[in-house]
Structure P
């Protein structure tokens, strides 16, 4: 069952990245984060009435609140800042496949916190994704005078934050339920990003959210369903392999960029996409 939820999450995540790429040109990093999360709250709240809640949700332990506080105050701000800079400054087909690094970064934290270890086949998939990342990171076509692709580097930082946050997610989810954790996670993050939007001078962006109301409603629905599907898969399957399948959704966004947005087709990029695809499949099968 975790396999199905991971695949649904992957598909929806790919759709989300396409919309976020478009919106990143109109909004700042923190205001876009606030809008995306806030519009997902009503949909997640509806799910609270149909899915399981913790038996004592008013007295949850430090295993629930501790990871959330770290995610809200540290991981989310850094992660989303570099995420939207990467999407804004780079091409979908070069930055979104970096999501395949999720299980790679997740290995260390999963081993220490959750005691999960990948198989030899899993390590082979990891090697392929590392090589693919190197190819994209050194693909500086269109970036004269630079020794590395900066948007790709920004996405690497984003994925590293996501991997650590995912391990903390699993700890907190196991102390509650997927949908309840999703709602509290998004609610707290919305408040944090609203404050950051005003601190960093993005208040004008907040005022123009109504111009993109339909897009944000759709994006909120996609985000809510994807996040709940992802957290549910997390409770049922191994962390690294769940992330490997989820990262397959990034390939959808990459293909969208290549064929519909007509982004560049460098040799390094095509080779990297092939390696990412094979690596993700190997990790999932491992």
Structure Q
């Protein structure tokens, strides 16, 4: 498999204690939101956790809606660029050499200063890219993934690229979740997953691609106003494995499962994407990933 398989975890909290488990499951990187608590976050400590580890980081410069904590204003392009420089300085200080950086998150549903202005988001990527390269970083720079491969997301990517501001070597990020009650074959208005994928490729042409969030939850979903559908753990395992192979076969460079842990509410979909239950036990999706993509044990082990 040429795809780098990762997982969303940490969300601004220390994550080093999970690295042995994640590596054993076959994950090669962790998508960590360094600035989940704003510019006062313990960025340097969170970066240093990854030095000399078996998993590498994908550092997110701004998660959520790319806005201030009170939602009043967007985080400006020059501020994201300053954060990018801070990440490089922190990595240099601890000797971390292998990492990637993602600029923003789901810009098509972020603060209206970005959701309504794809060209401004492209400028944010450009400024952060310039800051990173100017500081000597030569690794992967990813534009924050649009929220889904639906009409809104596709249109946003098209307009972002049409601005002409995206650096040639910047990787285009996207997220991919199924429609309500859908399995891995369900699409966002297309005849097939292949047609959905071709629509993205028609827009991005030869651009490199990264899926920085994908997954399936097990919370109930309302269908036709009354029917409550709930995916089984086994269905989620099958769907996630399909997506991993789908992305790998189509040359996606990074794909990050959403997410490591379940939350407390079994009826809240955001709390049921985890590969690990609240009680600490692994779900079938985790063991399926390990079986398919985990490290190969030595002969006789």
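Where a number appears in this text, it was derived from the coordinates with a stated rule and is not lab data. Note that this is a predicted model, so its numbers are computed, not measured. Cβ atoms are built from the backbone, for glycine too; each structure is taken alone.
Things worth noting here:
- Of the structures P, Q, the one that 0.30 was derived from, the read-out being FRET efficiency 1/(1 + (r/R0)^6) of positions 21 and 157 (r between Cβ atoms, R0 = 30 Å, to 0.05): Q
- Structure from which 44 was derived, relative contact order in percent (Cα under 8 Å, 6 or more apart), options P, Q: P
- Value -10500, calculated as helix-only ellipticity at 222 nm (-39500 (n - 2.57) for each DSSP H run of 4 or more, over all residues; to 500), assigned to which of P, Q: Q
- For distance in nm of label points 7 Å out along Cα→Cβ at positions 101 and 229 computed as 2.5, the structure of P, Q it came from: P
- Structure from which 21.2 was derived, mean count of other Cβ atoms within 10 Å over residues 13-20, options P, Q: P
- Source structure (of P, Q) for volume of the Cα convex hull per residue in Å³, computed value 141: Q
- Origin of the value 2.6, where distance in nm of label points 7 Å out along Cα→Cβ at positions 125 and 261 was derived from one of P, Q: P
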